[in-house]
Structure P
């Protein structure tokens with residue numbers, strides 16, 4: 001209210017039928033016997049999610065009026081931000097591209113928890129809503145191969161193909177749906193396309209010689225945008241008029257009848273059928289490619305227009321047209337104030353709204369701020385191999401000190417199984433290959449081959465219940481797995497302790513946006529930047545001369561960073577982090593830089609822990 005701050009109207013308008021189907025029929029909240037579905041909601045549709053939450057009584061009119069305002073918690077964030085609305089939003093999905101990427105690793109982590117017997121996640125789904133324009137972000141498609149390889153049938157992508165991005169068409173000269181179908185089908189996904197509403201079914205049934213289908217394929221996405229930016233007469237002339245046979249097909253239809261031929265994403269029954277098919281499919285992740293109209297229902301000001309993404313307010317005549325189109329019972333005398341309309345509690349609509357959510361376990365989105373379970377961190381003395389001074393001739397590096405600490409922690413009967421070591425093809429670099437046989441590398445297919453080093457003590461062991469997450473040469477994937485584990489206390493009501501170690505130069509400056517998202521999500525865990533420092537790997541090139549990662553780490557308020565010199569400092573810092581994150585459940589995560597030079601370690605002097 002006041003100023004020019006508004007929400008994106010056009011995006012939610014194109015998705016409304018899909019969210020209606022999901023909230024009313026498919027998406028489970030956390031409840032007894034169900035861990036809850038995970039919703040990665042397209043950031044720009046947040047106003048529609050707030051509108052529903054207002055109808056449900058979860059948000060107040062004051063909060064709606066304070067949308068995008070700095071009002072100390074009494075307003076609503078512009079996009080999904082758990083930091084700003086910690087009991088509402090679970091997952092930040094902006095910057096664009098991060099949602100699809102993080103969701104894939106979230107779905108994989110649910111499978112990991114189930115395989116290791118830590119949580120029953122068998123009936124949970126991860127739903128991801130993203131736009132067709134967003135799929136140009138390399139992160140959006142970058143991990144779809146992993147989802148197929150690991151048969152993540154708990155994962156559903158819904159790509160809203162309204163054919164438009166902010167500036168103009170997504171593929172004016174092409175066809176984004178067919179392009180994405182090829183990408184996903186080729187990667188091994190189950191692909192469901194929802195293109196046409198039921199009004200088209202009769203026409204297609206009469207299309208015996210394929211003339212209508214031919215025109216459908218000849219028209220590019222720029223054409224389809226133009227059809228919805230105009231009217232029925234325009235569609236008759238420029239679509240059906242391309243062939244005398246199709247023009248005859250609609251000869252008895254009025255221009256308004258033609259205009260009412262909807263795209264699949266605005267047909268509630270077909271949306272339900274598509275969602276139902278997606279949740280029942282097994283053995284593959286599923287993507288729904290759903291054709292919609294951006295700004296659906298906004299009329300001349302926005303429907304199919306290039307500027308609809310920037311439209312955050314409607315004029316008086318546009319509001320009136322919107323009201324009439326959707327039968328909203330607000331009289332002309334009140335329209336100037338644009339009042340919030342909320343049906344009475346005893347109306348069939350409101351009763352239905354609440355009844356459906358109760359049947360699905362409660363209201364969504366909803367975020368847990370603390371886990372119900374608790375752990376006691378082993379005493380500092382447990383890690384004496386890290387704290388004691390090194391003997392002459394037995395010098396070690398701080399990287400070795402970290403590995404010793406981690407190995408000891410893994411032996412703890414209570415907390416050890418909750419540790420999640422995450423690697424990006426650098427275990428041997430950091431001297432961690434001994435963990436391969438000790439705790440195994442997670443692989444849902446197990447190990448269907450004999451490793452070449454099977455006769456060695458530290459052979460490469462993959463296991464269906466393995467504890468290590470080996471991501472390969474894939475820093476973004478490693479960070480996404482780390483985020484899934486670091487937020488497990490909230491998403492799964494299970495405290496997990498992830499340790500992600502990597503070359504420090506390939507950390508914040510490579511995946512900084514994900515590190516920021518981790519802060520937004522109140523992640524808890526440890527990032528370890530190995531081979532840090534300007535001289536630690538001289539000769540291998542500038543990519544290994546990190547002298548600045550702490551500057552980047554310090555831009556994230558809840559990332560606590562340390563640059564320890566000695567082994568005992570590593571031990572004290574890691575132990576202190578465990579106390580804060582596990583016992584106290586504080587919303588911080590730690591970043592430590594590690595060195596690979598061996599030198600004498602002086603050991604911990606009693607009473608100096610606080611100084612460290």
Structure Q
């Protein structure tokens with residue numbers, strides 16, 4: 001049996017769901033194929049969305065029309081804005097979610113899209129493209145064929161996945177209780193793609209009724225009603241608290257004495273694990289002098305007593321897991337409901353991709369998510385939007401959709417993957433961006449909403465919401481810039497802050513930039529006669545406040561971004577003969593040939609390519625394109 005589509009998405013996790021949704025919103029006839037339709041959008045590890053940098057990505061996905069923000073709002077049982085004591089450039093929204101409600105919300109969002117079909121099946125191979133080159137569809141284990149112009153593969157940890165608990169050889173699995181994908185991995189390898197192994201893990205879960213929660217530090221959510229989605233206000237469930245505790249010397253002893261029984265330290269796992277989400281075995285070995293490690297107890301949902309033990313990821317056997325969990329204060333009588341485990345899986349080093357997330361050597365094939373060497377729901381979702389959009393655009397014969405480093409953290413993520421590659425599971429941090437003030441969590445919709453609208457990635461309802469939000473922000477900005485407050489109006493405000501009184505009318509925006517002046521204080525001083533727009537949302541006000549307070553710094557970042565964009569205008573052909581460019585260093589030639597950057601800016605971000613190499617590269621390219629008989633020009 002055969003079906004015809006424009007775009008075929010393999011996998012229904014966070015990357016697959018966003019890829020399918022993005023493709024369908026662009027009007028491409030799309031099918032999402034996954035082994036179990038009941039597990040789409042599954043939160044395989046921590047039941048939470050967001051965090052530092054990751055929360056910005058979740059809001060960027062939403063701004064591009066994606067479903068992650070809506071699903072998070074519909075399932076969140078706690079919200080916290082992280083890093084509030086630091087500057088707004090590094091604030092990070094984070095939501096604890098109900099593990100059952102989140103995937104239901106994902107499926108509901110997908111089923112709203114008229115251009116998207118869902119199909120349950122295991123993809124085991126590819127259909128050749130029309131000209132015999134590249135990929136033109138997929139085949140399932142049951143013999144069904146899906147033919148299309150582009151295929152997006154989003155297989156998560158399922159490619160030759162192997163689950164480890166204790167010292168044995170482990171069991172085949174892509175996730176606890178689910179079979180891996182073996183043949184698809186072999187099929188991709190046969191097409192000449194470079195392949196490698198990574199590993200990740202998850203902690204045990206415990207019955208909250210067996211934990212002395214009253215003895216632990218309570219971690220409530222924020223009182224303010226923050227939302228991840230700027231386009232739609234979902235009904236937010238009842239809110240819950242989390243708890244904090246710490247490990248002690250007894251856990252250190254138990255883990256140290258049983259390291260040989262760990263799959264990781266017993267030599268059963270060869271894949272590199274995530275540096276910034278280490279197992280408890282890694283913590284004990286890498287930080288032997290640390291007297292304690294923080295543990296967060298997080299509710300799995302509203303209708304369950306299960307708690308996620310954040311901080312105790314492990315591949316130790318069950319008896320050791322129970323022993324070290326019960327060594328933690330407050331958990332002396334804890335009953336384990338699920339064991340932690342490590343999982344090893346295949347990924348394809350991302351230097352084989354272009355910035356559309358298309359596989360360079362296989363036309364029509366796109367990758368997104370952990371198959372590219374990343375870790376995290378948000379990183380997967382961001383890649384899914386870009387890969388799905390570009391698959392649809394390719395099917396429609398339209399140009400590519402690429403996000404630059406100064407436009408989005410998603411752009412930073414993809415550029416890092418393609419130009420720098422990975423040697424461990426990649427996780428986003430604010431420190432990876434050169435333009436943190438431009439890429440804030442509060443301005444995602446202003447940055448990316450207009451691009452999504454122009455491309456056709458937004459539904460009519462989303463376009464209406466976007467235009468209302470942008471108009472609201474424009475009204476707020478104009479009020480601050482155009483309104484002048486009389487000296488008597490701001491006298492008490494300035495006196496309270498220890499400032500000299502104003503001698504003449506002062507512009508509201510100038511007053512807001514003064515140290516110590518908060519927007520609420522300024523609006524209170526202006527009073528009802530100040531003419532401030534009625535009904536303005538707190539989100540719009542907060543975003544404009546940051547824009548105005550940090551206007552000088554933002555302007556400098558924009559200038560730096562423009563310098564890089566001028567470099568980006570210098571295009572590099574995909575087939576340049578780098579081996580012939582003898583003015584470049586040997587390392588530079590090797591790296592450039594491997595990555596094949598599209599622009600000079602991308603070339604400059606490849607490790608091992610120096611500024612001197614960039615200057616010589618410009619000369620070599622110009623030498624190739626200069627007509628014979630013309631004089632050589634020096635470069636600047």
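Values in this text are rule-based calculations from the coordinates and carry no lab data. Just so it is clear, the model here is predicted, and its values are computed rather than measured. Cβ atoms are built from the backbone, for glycine too; each structure is taken alone.
Here distance in nm of label points 7 Å out along Cα→Cβ at positions 276 and 380 is compared for structures P, Q. The highest value is that of P. Hey, distance in nm of label points 7 Å out along Cα→Cβ at positions 132 and 596 derived from one of P, Q reads 4.7; which structure? Source structure for this number: P. With distance in nm of label points 7 Å out along Cα→Cβ at positions 108 and 124 computed per structure, which member of P, Q shows the largest figure? Top value of distance in nm of label points 7 Å out along Cα→Cβ at positions 108 and 124 goes to structure Q.
Figure out for me which of the structures P, Q the number 26.4 belongs to, where mean count of other Cβ atoms within 10 Å over residues 372-379 was derived from the coordinates. Don't skip to the answer; put the middle values down first.
Working: P: 13.0; Q: 26.4.
It was calculated from structure Q.
Here the criterion is mean count of other Cβ atoms within 10 Å over residues 140-147, and among P, Q the highest value is seen for P.
For semi-axes √(5λ) of the Cα gyration tensor in Å, the calculated result is 51, 27, 22, so let me know which of P, Q that is.
Label of the source structure: P.
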